[in-house]
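What follows is a set of structures to go through.
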Structure P
Amino acid sequence: MGYALVLFLALLLILTPVVLLLFLIDKVKKVEDVTQGLINLLNSESRQTSTAKLDSGFHNLNGRELWDVLCGGTGEGAELPLADVESMRAKYRTLFEKQLKHLFSSGLQDAKAGKPKSLPKNQKTYNTLRGEVDVWLPVQQSSSPYNAGFEYANADADAARRVASNVQESIDYLHSALNMEVSPALRESLIKLPEQSVAE
């Protein structure tokens, strides 16, 4: 009987850690499953947020791709119906004109701060109600409003008229590339902008 008791205790000592180990492995597996589920959920939400960010009313087009489509170019988005392109063009106008004003103001502020003339960034991100949109301009065309603002900062009356003429030519060209009519309000705001800033 004493031998049977010793054997039972020995088996108990051997089996207890095994059972405990199996129990812990099962619990760890359940924790891993829950953790993996949370990771998948977070990744899914992140992908949805990322997609929503791109889909800001421009058929997931952004930056240069969006510019190319609005200019009638080929590439991604070129197969969109004309009505969709016209709708995007109407929404894009406000952002595009903000970018022109931003470039002009940047040149003006750099000159007033005594900074050297620089090459402005030709892409800027704007927040809209439907997400972020990158407004892209060809490098040479993004330099024109910036340079005009830079020159206007210290321009006399004759130079100011020449700069105003250059601004008009630049915005006419860019609007023409996008198949847009230039709003008189934009011309006036760009030309009046430096007068307001210089007076400050």
Structure Q
Amino acid sequence: MSANMEDFEHFHAILTAAISYRYQVRWAVDDSDEARAELDDPASGLTDFRFGGLMRTLTKESASRVGQILVSQNLASVNARYSEQETVSQYVYQRSLKNWGDYPVDVLNAIHGYEYQACETRDFPETEAYRICRAIEKAMIQRLPGYSESEAWSINRSTLTEFDRRSKTLREKRDAEAAAHLAEIERKAQL
């Protein structure tokens, strides 16, 4: 495998998409003295849920801190892969010029691309950067077309029958639309 530093615009895009999500994107943070020291800083996005532990929420105010966590893991991965001691400038969040929240598939690919670059440390699956990726990935999956309309939250024999009926109806609708589209193409070709 190889590892490269992602451009800051890559991080801006991922964070802009997650911030634009209608619900807050949050994840668990290891309960450490270092994390507890950040609790009083609103820009950290940290909250102590007492019995639930520490949680970090992605907001415009915490985006620079969250982005720095992602950048630092990316850098640690590059350094681990190539036995280097490179450094990178401090990350400061800037809203991306494109509204990436409208492109969940692209953001999912960007997250997976980031993870490829950031996974060279042995502890990557235990890092906060990994948990950030899972939280944003979950938010983007919930934005995929058809996700919110799905009734497959709980599947049993009665929902299977309903699902089969709806699937057949959707297939018939898609087939009719495809046939109409082909007819239109053929009509235009004859002109």
Structure R
Amino acid sequence: MYICKKKEIKMMGKNLIKFIESVIFSSKWLLIPFYLVLILSLGVYTYFDIFEFIDYIEKLGTINKDGAMLTVIELIDLTMIANLTKMIITGSYNSFVSKDHGRPNEHISSGTLKVKMGTSLVGITSIGLLQRSVTINTSSWEVLFKLAFVHGIFLISSLVLMIVVFLHEKTELEERKFEHSIEKEHEHEKVH
């Protein structure tokens, strides 16, 4: 009788662990509303991009070359932020929700996603710095130094992320090679 109760308790423990694991791994579906909100936000952002372009066209006869350049820089900034948002949506979905979505060009590792996000942020801060430096007469040096500092932080962070991802991928490759050599040894032992 004591042995039966011990087996029942052990079985209940296993069932509890399976239930907890099921809850933990099913929680990934709670991320979907965040992605949907980002998609809707991207739609709103698209409105501002189109509005900026229409405003640009309306001013075509009255703006000078510097004004045109600033508008193009603003459009590039809008595009880079939209690209970053899209990367976060698809990359995060692929990394955290489902890798079996059937979209061959949308597979990205979480490490690569972080590096791409970092480099996108460097690009966005570069555009911000460029916008302010073009209008240097109306920008204070204090603002430019602050923007350059933020840009430098993002640049250093991106470089560190690239190094970490490189080392991680190198370690994974070495582990796969080691596992492959062990498999070959086992195959060789079976033959002999």
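Tabulated data
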| item | result |
| --- | --- |
| Distance in nm of label points 7 Å out along Cα→Cβ at positions 81 and 113 - structure with the largest value, from P, Q, R | P |
| Among P, Q, R, which structure scores highest (criterion: Cα Rg over 2.2 N^0.38 Å) | P |
| Mean count of other Cβ atoms within 10 Å over residues 145-152 from the coordinates reads 13.9; which among P, Q, R | R |
| For helix-only ellipticity at 222 nm (-39500 (n - 2.57) for each DSSP H run of 4 or more, over all residues; to 500) computed as -29500, the structure of P, Q, R it came from | R |
| Distance in nm of label points 7 Å out along Cα→Cβ at positions 137 and 153 from the coordinates reads 2.4; which among P, Q, R | Q |
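Quick note: the coordinates plus some simple rules give every number you see, no bench work behind them. Since the structure is predicted, the reported quantities are computational estimates derived from the model, not experimental observations. Cβ atoms are built from the backbone, for glycine too; each structure is taken alone.
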